[in-house]
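Each structure below is given as structure tokens.
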Structure 1
Amino acid sequence: MTTETMDNKVIQVVSNIRNLPTPPIVFHQIQKVIKDPNVSAGQIASILSEDPAMSVKVLKLTNSAFYGLSREVESVKQAVVIVGLEAIKNLVLSASVLDMFKGKDIDQEFQEKFWRHSLATAFCARILARKLKSRGIVDPDLAFSAGLLHDIGKMVLCCFLQNEYKKFNEARLTDQQSQTFELEEKALGYNHSQIGALLAVQWKLPSKIGEAITFHHSPQKNVNEDPTPYLICIANYIAKKTFYEKDETYLIGSLAPEIYAFLDFHPENEEEYCELLRQEYLKSETFMQMVGIGG
């Protein structure tokens, strides 16, 4: 099946989903004004104040171990000044996504594992963004959001395409070799990256995040030589290597040499990154609470 046929198929499947969640208005408003170089912290704070629940979440995250600030931030305006506009935008995006899929009454075990892996990938992406700069700088907050969202197509599959999800799980019973995206292609004719790519367009996400979602298994296929998909690809791999159980080794796969080479990442440093991730991941408690799973 060609990529085009797969893309058409996934467009058809996703467009038939009713009640697919969308980010709150506040996310789009912030996304719009943040492009204005003269936007002030006060303007961002007043947009956020229209969504009190989101304001509380942003303050919670700003004051959590995630940022490790030395003093408590008491207002959204102060948060904007201290952590910056890009960080606030990405915090709003992260909190929105955690909210949109929260409480979906489907396969709790899958959901818990999904969010744990998504957060591990997000934290690892943030670490890599701070350390790997050979191809230019990837904003650590943007890297975090891209890592959190990289597998969002799997969540759509589980929550909104239950027949297809069942078909995939049945195929998994007889195939303990293929990686998830490969088995999805065999069983369904498309994979979670393509569902996620479509969602990124519908949600009008920043293009770097959309590209990271689309190409997180094959960054070399992205025509824009942006480092973000490579970063997320490596973060995804290290997160699996760090936290997956021994009986799930086949799901980890391996990275093509050109992926390492693109970011000047050395495989012999993998263990060091796994250890850094274990330490960083301890900061995920506030995010876990937001999505309703234990830290």
Structure 2
Amino acid sequence: MYIGLQIPSFKAPGGTADIRPKLKEIVTTAEEAGFYSLWVMDHYYQIKGLFGEAYTDPMLEAYTTLGYFAGLTEKAYLGVLVTGVIYRHPAVLMKMVNTLDILSGGRAYLGIGAAWYEDEAIGNGIPYPSTSERFERLEDSLKLAKALWNSDETSFAGRHFSAPALTNNPRPISNPHPRIMIGGTGPNKTLRMVAQYADACNMGDWVGTENMQKSLDTLKEHCETLGRDYDTIEKTCLSTVHLSGNDTVESTVARIQKLSEMGFTHAIFNMPDVYKITPLKTFAKEIIPAIAGF
């Protein structure tokens, strides 16, 4: 079982000037502690009530932040959990992911989803299409990624955008390409696209254990229909652990064990108290060694 760290909040204790050094401390400590991956959200507004007190709380642009992480680390995989398909032209997004993969030495994921934060899009003047169109754009982006990573140069024509002369130079270092992760549990569209295009899926544990199991079962059905080996898909789960709050080492280990029994192979946690650094050290000393056999 791999352990990942998501950093969704940039409200550093010392204000804006403290963001850079605190992030450096967090990501270098996490890598040294044995965390397999590091993740940030793709948002321009904070999610009020979840990771901040107001939508105007500090937020950083995701891929710029991961570029900083790439320069600070050597082993941890890096990804956006997950990229909103409406925020960047797909060809530009692919160049960004390729760049991250090259400059990190082959440690990039392409985490992607249909986007959901309508107020954020409208507030920033970004077009927010219908649900059906956003999922069509997601599938266009996935097809484009597959086409580009299969060649040095390609053309692409999708339902909502086209690119007549895409180049893949320099090619990403990851072999055969950066892992594609799709976030969400939609049974008809999202999980079918996971089976058809992705190397990994991501589910949030807030939907509950029963619904996560149903989603895994549905994914398996899509794999059977499409002739995809279900076991080749990395199953990741995102959740919150608060070791300064109600969570303990024992309860966290038990949660990870349950995820492993369900078939998840990569548990990603955000931590409300991560800026204290202490929870990362607790993971290093007590939690990561305890789950080594899962």
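No lab work stands behind these numbers, since they all come straight from the coordinates. Predicted model, so just to flag it, every value in this text is computed and none were measured. Cβ atoms are built from the backbone, for glycine too; each structure is taken alone.
If distance in nm of label points 7 Å out along Cα→Cβ at positions 31 and 271 computes to 4.3, which of 1, 2 did it come from? Matching structure: 1. Suppose volume of the Cα convex hull per residue in Å³, for residues 71-174 alone works out to 101; of 1, 2, which structure was it derived from? Clearly, the read-out refers to 2. Given a computed value of 0.50 for FRET efficiency 1/(1 + (r/R0)^6) of positions 7 and 47 (r between Cβ atoms, R0 = 35 Å, to 0.05), which structure among 1, 2 does it belong to? This value belongs to structure 1.
When helix-only ellipticity at 222 nm (-39500 (n - 2.57) for each DSSP H run of 4 or more, over all residues; to 500) is computed across structures 1, 2, the figure -19500 traces back to 1. Taking mean count of other Cβ atoms within 10 Å over residues 39-46 as the criterion, the highest value among 1, 2 goes to 2. Look at FRET efficiency 1/(1 + (r/R0)^6) of positions 159 and 223 (r between Cβ atoms, R0 = 35 Å, to 0.05) for each of 1, 2: the largest one is in 2.
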